[in-house]
Each structure stands twice: as structure tokens, then as C-alpha cells.
Structure I
Amino acid sequence: DGVSLLLAGAHLKVCPQGFTCCTAEMEEKLSQQSRSDLKAPVSQLSSTLQSTFKQRHSHFDQFFRELLDKAGLSLHNMFVRTYGLMYVENAELFKHFFQELRRYYVAGGVSLEQMLAEFWAELLERMFRLLNVQHSFSDAYMECVSKHTEQLRPFGDEPRKLKLQITRAFVAARTFVQGLALIPEVVGKVSTVSRPPSPVRAAMKMMYCPYCSGQVTLKPCRNYCLNVMKGCLANQADLDTEWNNFLDAMLSLADRLEGPFNFESVMDPIDVKISEAIMNMQENSVQVSQKVFQGCGQPRPAQVSKRSVREGGFAARFRPYSPDARPTTAAGTSLDRLVTDIKKKLKHAKKFWSTLPESVCTGERIGTGDECWNGTAKSRYESVVMGNGLANQVTNPDVEVDITKPDAVIRRQILTLRIMTNKLKSAHSGNDVSFFDMSE
């Protein structure tokens with residue numbers, strides 16, 4: 001509430017101490033108001049960024065999970081048609097294979113290399129028994145067979161190729177989704193950092209001191225606003241270098257997702273690839289068995305007659321796979337379209353923290369030309385605009401900033417981003433990465 005009387009301003013702590021229409025109590029109320037007004041534009045910009053990446057994280061995560069489910073169902077349906085009862089009796093092996101892939105994607109803690117090796121070893125054992133029903137094999141004998149897997153290469157080159165493709169695609173997908181999840185977390189923690197008294201006083205002086213001199217419609221000069229906000233957001237600006245490095249690493253991994261590490265192009269034809277491996281062993285079963293008998297010894301004949309494996313039991317007519325026909329069922333879109341969209345969003349988010357002052361000091365919030373508040377009067381603002389970050393605020397004329405005390409929350413987020421960037425780079429190289437708890 002304004003007062004019509006002009007008072008001597010000696011009682012004012014923040015605003016110029018000339019004649020004023022503000023009491024000490026009013027100045028205190030305006031100071032409290034300026035604290036929330038200082039947060040508002042930053043919160044608004046941060047909330048938009050958070051919302052964007054929460055949504056994109058959900059899209060990607062849902063897409064990868066649905067692709068996994070779809071691949072498992074596709075293999076099941078194809079193998080029931082192709083291999084019939086022989087598959088049905090061994091279906092739990094393939095079910096476990098997809099469960100382990102999902103477990104790795106969701107929580108990590110699975111060695112993809114070991115899991116794949118165990119899958120092929122178990123498949124070899126089951127197929128070897130089926131292809132040699134006239135013989136009886138002890139557990140020790142089958143252990144010997146497993147030891148010769150590398151040498152025998154019963155499934156041709158498919159296991160080696162699949163190991164490379166699956167490892168690259170899963171590591172890239174999982175790490176990328178972790179990176180997307182980190183963005184809203186970091187933004188949330190950094191945007192809510194508490195403001196010390198000095199920036200609040202500076203904001204109060206900029207926004208409300210014109211009220212006390214009766215110039216209610218007077219808005220701050222742009223450069224004055226920039227210096228105040230650069231001082232207030234100095235710690236946030238220091239996040240920018242590591243933030244940009246992190247976004248660059250995300251963009252590089254996004255390129256991999258579109259190209260050689262494409263999760264979709266690995267998972268969609270996985271049923272065909274595993275079937276080709278099975279067919280390869282079927283075609284080479286005589287040579288494989290002979291090599292095993294040479295290396296592990298002649299097995300005993302089966303004492304109990306077993307159901308004979310009918311001729312061509314593993315023969316298959318599997319569906320042709322066209323890489324051009326990319327599925328759009330999972331999450332209603334294809335990976336290429338998701339990646340194209342996210343790359344735009346990641347590029348747009350670069351320099352978010354260092355450009356916050358410019359984003360705040362714009363539009364209706366500032367005065368035009370010389371008809372603006374410069375902190376003491378309605379006049380041109382003469383001071384030089386400061387650089388970004390804590391170190392550049394030593395000579396800030398409008399905000400007292402203690403450059404010797406960087407904000408602890410923001411320093412932790414800088415470290416968190418640095419760690420994640422290294423994980424993204426590892427994934428970009430196709431290397432498996434382990435994850436820490438992001439909430440710590």
C-alpha cells in the first residue's frame with residue numbers, strides 16, 4: 001500500500017535514502033516479495049525444461065521396454081510355428097533369455113557377455129541331446145561338450161555377431177535413458193538453490209525501489225537487470241560447462257542410437273537371427289557330433305528308447321525380414337523419430353544456465369531505452385555488464401557475491417554430470433557401464 005506523504009528516507013535499508021513514500025515495514029514486505037519474485041522466472045524456465053525431459057524419458061523408456069516385450073512375443077510365435085513341440089518343451093530357455101535382457105535394461109547387475117555365453121551353451125546342450133537321441137549323455141559328458149563350444153562353433157558366426165550387437169545396443173539404450181532421467185533431477189536441484197540475503201537485497205532494489213520514490217511503472221534498465229541476475233545466478237552459471245559437455249555426450253550417443261547401436265534394428269529381427277543359428281547347427285549336426293565324439297569320447301547308447309526326432313525337425317521357413325519396414329507399434333513410433341526429436345531438445349537445452357539472466361531480463365520485465373531504473377534514479381545504466389559465473393562477479397556493482405564460497409549443491413551436481421558424461425562416452429565406445437544411485 002502506498003502513502004501520499006513523502007518521508008525522509010533515513011529509515012530505509014535497501015532503497016535510496018532520499019525522500020520516500022515507503023515505511024520501514026513496507027520496505028521489509030517488498031523485500032520478502034522480491035525473494036519469491038526472484039525465484040519465479042527461474043522456476044518457470046526450469047519447470048518447462050524439467051517437463052520436456054521427463055516426458056521424453058518416459059517415451060524412450062516405454063519404447064525400449066515395449067520393443068523387448070514385442071521381440072520376446074515375436075520369437076515365441078515364430079518358434080511355435082517353426083519348431084512346434086520341440087520349442088514348446090524348451091520354451092523356458094528363451095523366456096529366461098528375454099527376462100535377463102529386461103533385467104539388465106531395468107536394473108543392470110547382469111553381465112551380458114556371461115548371460116549370452118550361458119544361453120548358447122544351454123541351447124547347444126539341448127540341441128545336441130535332441131540331435132543324438134540314440135545316445136545317452138552324462139552331466140560330465142555335457143560339460144565336456146560345453147568346453148568345446150568355442151572350438152566347435154556349432155551355431156556359426158551368429159553368437160559372436162549377436163553378442164556385439166546386443167551389448168552395444170543395450171548399453172547405449174540403458175545409458176541414454178539414464179542420461180534423460182538425470183536432466184530433470186539436476187534441473188530440480190539447481191533451480192531450487194536458496195538465495196543468500198545479498199542477491200535478495202539486489203533484486204528488491206531493482207524491482208521495488210522505484211515504488212518507494214513514487215515511480216510505480218518504472219522498470220529496470222536491461223543491463224542493470226543483467227548484472228543483478230548474473231550476480232544472483234552466478235553459481236548456476238558455473239554448471240554450464242559440465243552441463244554442455246554432458247549434453248554433447250548425449251547427442252553423440254543419440255547418433256549411435258540412430259546408427260550402429262540401434263536397439264530397434266537389433267531386437268526386431270532377433271528371432272530370425274537365433275533361428276538361423278539353430279538352423280546352422282542342424283545343418284552341421286553330423287560334423288559337430290563327430291568332433292564332440294573325438295574330443296569327449298564315444299557316448300553310451302541310449303538304454304531306453306526315446307521318441308525319434310522326425311526328419312527335418314529343425315527345418316524352418318522363417319519370415320523374410322526387411323530393415324526398411326521399421327515397426328511403429330512400440331510406444332506408437334520408431335526409434336529414428338524419437339531420436340530426431342530428442343536431439344532438437346538436447347541442442348535447445350545447451351547454455352541453459354549461462355543464458356538464464358538474458359532469459360529473465362527480457363520483455364515486459366525491463367524498461368526501454370533510457371527511460372528505465374538504474375538502481376538510483378530514472379536514467380541510463382552506465383556500468384559494464386559482468387561475465388558469467390562466480391569468478392566474474394568480483395567487481396559486480398549491484399550484487400555482493402562471495403566468490404570464495406561456491407554453492408555445495410551445485411558443486412555436487414557438477415560432479416554428478418561429470419560422472420554421467422564419462423558413462424555416456426563409455427557407452428559411445430560400446431563398453432558396458434555400471435551405474436551408481438543417482439539419488440545420492
Structure II
Amino acid sequence: MKNKIYTLVVALVLYSIGSTAQEIKKSDTVRVNQYGQEVGWLSLNGESQEGILKFTSDDKSYSLWFDNRVQFDGAFFSNDVYNPIGNGASIRRARFGIKAIMWTNWYGEIDLDFSGSAVELKDAYVKYTFDSGDFNIKAGHFKESFGMETTTTSRYLTFIERALSSKLDPSRTLGIQVNHWADKYILAAGVHFNTIGDLEEVTFSQAANKDFGVDEGYSLTGRAVFKPIYDNEKVLHLGVVGSYRTPKTDSEVIGAYRFSTRAISSINRRKYIDTDDILNVDHNTMLGFELAGAYKGLMFQSEYKTVDVYRKGELSTMNINGYYVQAAYLLFGGKYNYNGAEGEFTRIERGKKYGDLEVALKYDFVDANDAKAGIYGGSAEAYTVGLNYHFNPNVKFMVNYVYNNNDRYANGKGKLFVGHDAAGNLTKDPVKVVETKGNAGDDFGMLAFRVEVDF
């Protein structure tokens with residue numbers, strides 16, 4: 001059913017494009033659409049802009065272009081583990097997007113993902129940019145303005161997967177957001193509701209409404225970025241983000257919050273870090289800080305974020321927090337580019353005609369243990385070394401080596417072994433583990449690769 005719904009959406013989009021192209025030419029100056037109505041029209045000029053097919057009118061008031069990408073991933077894991085991990089490969093993303101500018105100020109976008117033999121709605125929104133060119137408002141399904149790494153498109157990520165701590169960030173939700181930017185700062189604020197990315201989330205939300213009459217919940221999210229240094233060769237980025245969030249109905253348990261994350265891999269499906277459902281939640285507050293910069297072919301990026309889960313009655317508030325730091329360098333003389341309107345790094349400029357080689361390092365940590373609240377979801381750290389080759393603006397090859405270090409509480413809600421008991425047997429109970437601190441938990445290495453094409 002899920003595939004049929006979104007396949008129909010794609011078919012309708014493609015049909016509408018074809019129908020528009022098949023208008024009746026009543027005269028040299030008049031056009032009639034498929035409904036028999038006279039319509040205004042513009043001739044479009046098609047061109048390839050570094051591999052992206054784009055159609056634009058002579059007066060620049062209308063543009064339409066495709067935004068597609070395929071990411072083929074694979075990973076190999078070390079065998080010295082408590083819980084065996086299968087090597088494998090997958091299509092991490094298979095994205096099909098159509099974007100358009102209409103009447104100069106209006107913008108529309110729809111973006112679908114076909115990976116995993118399923119179809120998922122990503123972006124679907126409308127945006128209006130005021131004539132000043134530094135202020136817009138958008139409404140629909142899109143990423144909340146929280147988390148520098150999370151809001152960066154997967155096309156331009158330095159590493160194959162985002163950080164463990166970035167899983168704390170909200171992602172795409174229904175909402176309305178305003179954005180304003182200038183040379184020295186960026187401001188964004190929005191009100192957001194449920195996510196409708198896949199059928200399961202929609203089903204949960206509809207069931208909560210139909211069976212219990214429960215409000216969907218809402219979030220208030222804001223971001224402020226200061227750019228004390230910003231020009232063509234260098235940038236210094238300082239950001240702060242915050243969000244107030246009531247429980248949503250797009251998950252199975254109403255009034256609950258759950259944090260879980262995989263070990264920086266889409267191949268290894270186990271979620272070592274998992275708080276399970278935290279019940280009787282009143283609201284959450286989130287706070288994050290961003291520090292990043294670049295000078296020519298050198299860049300660094302870091303974030304710290306913390307989530308407080310406030311529960312009803314006398315139940316203790318739970319805290320989850322995490323951070324990452326990363327740095328990268330382009331060996332062939334390339335340059336990092338920064339999007340001053342959105343506060344994130346975008347596509348690099350290659351140093352050589354035949355490409356550029358990028359080397360990158362990253363440290364990542366997340367802690368979902370809170371003794372005061374009596375919740376132990378586990379903590380983990382990860383060390384990553386990355387090597388990326390940018391062949392051209394559209395094709396990239398990535399290799400990452402990651403070492404994951406999980407603690408004794410990272411047992412995937414009691415499903416995974418985390419050490420040995422006094423009798424020498426594997427155990428899933430962190431209390432029975434006899435390994436010393438730093439040695440308990442399932443630790444492993446991973447060698448991962450990605451081949452990516454954007455078109």
C-alpha cells in the first residue's frame with residue numbers, strides 16, 4: 001500500500017509535467033491548457049548545470065530542475081564481538097526530487113526516497129522569498145532548523161553517516177518556519193508538528209486521533225548563527241539552537257519519548273543505544289551549540305547538544321547529551337564553500353581538474369545514561385578516519401574506518417550481550433558484567449565505503 005501511494009504521487013508529478021508541455025497552441029501568443037483555459041506562458045531554455053538538468057525562462061521568473069542522487073554503500077565488520085555482525089551492502093539513498101521557482105518569489109519542492117524497497121516522503125513544501133532577498137517563510141514537510149550536521153544535505157556530508165549525537169536532533173516535520181540572514185548572522189524560528197515521512201508514522205498519528213482524540217503535539221524551534229568572519233576564502237561560524245517539544249503522536253506509544261541510534265552504519269541494523277519508551281512525558285527541551293570554520297582547503301565542525309525529558313508527577317527529569325568534533329583537509333588545493341543563508345558547508349571546489357582528495361577525522365560521543373532518573377540507555381563513542389575522492393561535481397567515492405566503543409548499558413533494550421558474568425558466560429545484564437570499566441560493552445571496528453552520484 002505504501003509503495004502504491006507514493007508511486008502514484010510520482011506518476012502524477014510526471015504526468016503534470018507532460019501535460020503542461022502538451023498545451024494546445026491556439027496562436028503564436030495564446031496557449032490553452034488541458035482544461036481548455038487560456039493561460040500565460042513562457043518559453044523555457046534547457047541546460048545542464050554541472051550535471052543538473054534545469055529549465056529557465058528568459059526573464060528568470062520561472063525555473064524547474066531535478067535533484068536526484070544515488071548512494072551505494074557497503075561495510076565490513078570485525079569478528080571479535082559479543083554479538084555477530086553481518087557484512088553487507090545497500091542502496092543508502094535513491095532520491096528523486098523536483099524543485100521549481102515560480103513568479104520569481106515562490107518556490108516549491110517535492111523529494112522522495114526509494115531506498116530499502118520502500119518509498120518515503122522527504123521534503124514537500126512551499127516557500128516565499130520577499131523582494132529584499134534576505135527573508136523567507138516556508139510551510140510543509142521539511143527539516144527543522146536544529147543541528148548543523150543534520151540540516152546539511154546528505155550530498156555534502158564529510159563522512160558516510162552523521163554522528164551518533166546528531167540522532168538527538170529533530171529532523172523533518174510538518175511546520176511553518178521563517179528565516180532571515182545577513183552577512184554577519186542567520187535567524188530561524190518555526191512551529192512544527194508530526195512527521196509524515198513514512199506510512200507507519202502516519203498510521204500511528206491517525207490512530208491516536210481516531211481512537212483517543214489526542215492532540216498531535218507541537219514543537220517550537222529556533223536557531224541563531226553569528227558569522228564574525230565570512231568571505232570567499234574563510235568563515236567562522238558560531239551557532240546556538242533550542243527547541244521546546246511536547247509529545248507527538250507519530251510513534252506507537254502515546255505520551256512517550258525514546259532515543260535510540262545505530263552504530264554509525266546503515267548496514268549494521270542493531271541499535272545498541274536505546275532508552276526504550278520513556279513514559280509519562282510532559283515535554284522536552286533541547287539546547288545545542290555549534291562551532292565551525294574553514295580557511296581555503298581546511299575545515300572544522302563541532303556541535304554539543306543536550307536534551308532534558310520532563311516527566312509528569314514526581315518522576316525525575318532525564319538528561320541525554322552528546323557532541324562531536326571533526327576536521328578535514330583537501331589535499332589537491334581545493335576549497336570549502338559555506339552557505340551563508342543556511343549556515344552550513346556545501347559542495348567543495350576541487351583543486352584539480354581531475355578531482356580532489358579529502359582526508360577527515362572525527363570523534364563522536366553520546367550518553368543516554370541518567371542514574372538520577374533511573375534510565376540507562378547506554379553511552380558510546382566513535383573514532384572515524386575518512387578518505388573521500390571527489391571526481392567531479394557529481395561523483396564521489398568515500399571510505400571510512402570507524403571504531404565503536406559501547407559501554408555496558410548499550411545492550412539494545414536488553415537484547416545484546418555486553419560482557420561476561422562471574423561464571424564466564426556471556427550476559428546481557430550490565431549489573432552482572434565482570435569486565436572493568438572501559439572494557440565492558442560490545443566494541444568493534446568497521447570499514448565502510450560509498451559510491452555516490454548526484455544528477
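Couple of notes before you dig in:
- Read-out helix-only ellipticity at 222 nm (-39500 (n - 2.57) for each DSSP H run of 4 or more, over all residues; to 500), computed value -20500, structure in I, II: I
- Entry that produces 19.3 once Kirkwood radius over Cα pairs in Å, for residues 165-284 alone is calculated, selected from I, II: I
- Structures I, II, by distance in nm of label points 7 Å out along Cα→Cβ at positions 53 and 117: label with the highest value: I
- With log10 I(q)/I(0) by the Debye sum over Cα atoms at q = 0.09, 0.11, 0.13 Å⁻¹ derived as -0.71, -0.89, -1.08, matching label from I, II: I
- Distance in nm of label points 7 Å out along Cα→Cβ at positions 69 and 101 from the coordinates reads 1.5; which among I, II: I
- Value 13, calculated as relative contact order in percent (Cα under 8 Å, 6 or more apart), assigned to which of I, II: II
- Of the structures I, II, the one that 25.6 was derived from, the read-out being mean count of other Cβ atoms within 10 Å over residues 229-236: I
- Computed 11.1 for mean count of other Cβ atoms within 10 Å over residues 45-52 - originating structure among I, II: II
None of the figures in this text is laboratory data; all of them are computed from the coordinates on show. A quick note: this is a predicted structure, and the numbers were derived from the prediction, not measured. Cβ atoms are built from the backbone, for glycine too; each structure is taken alone.
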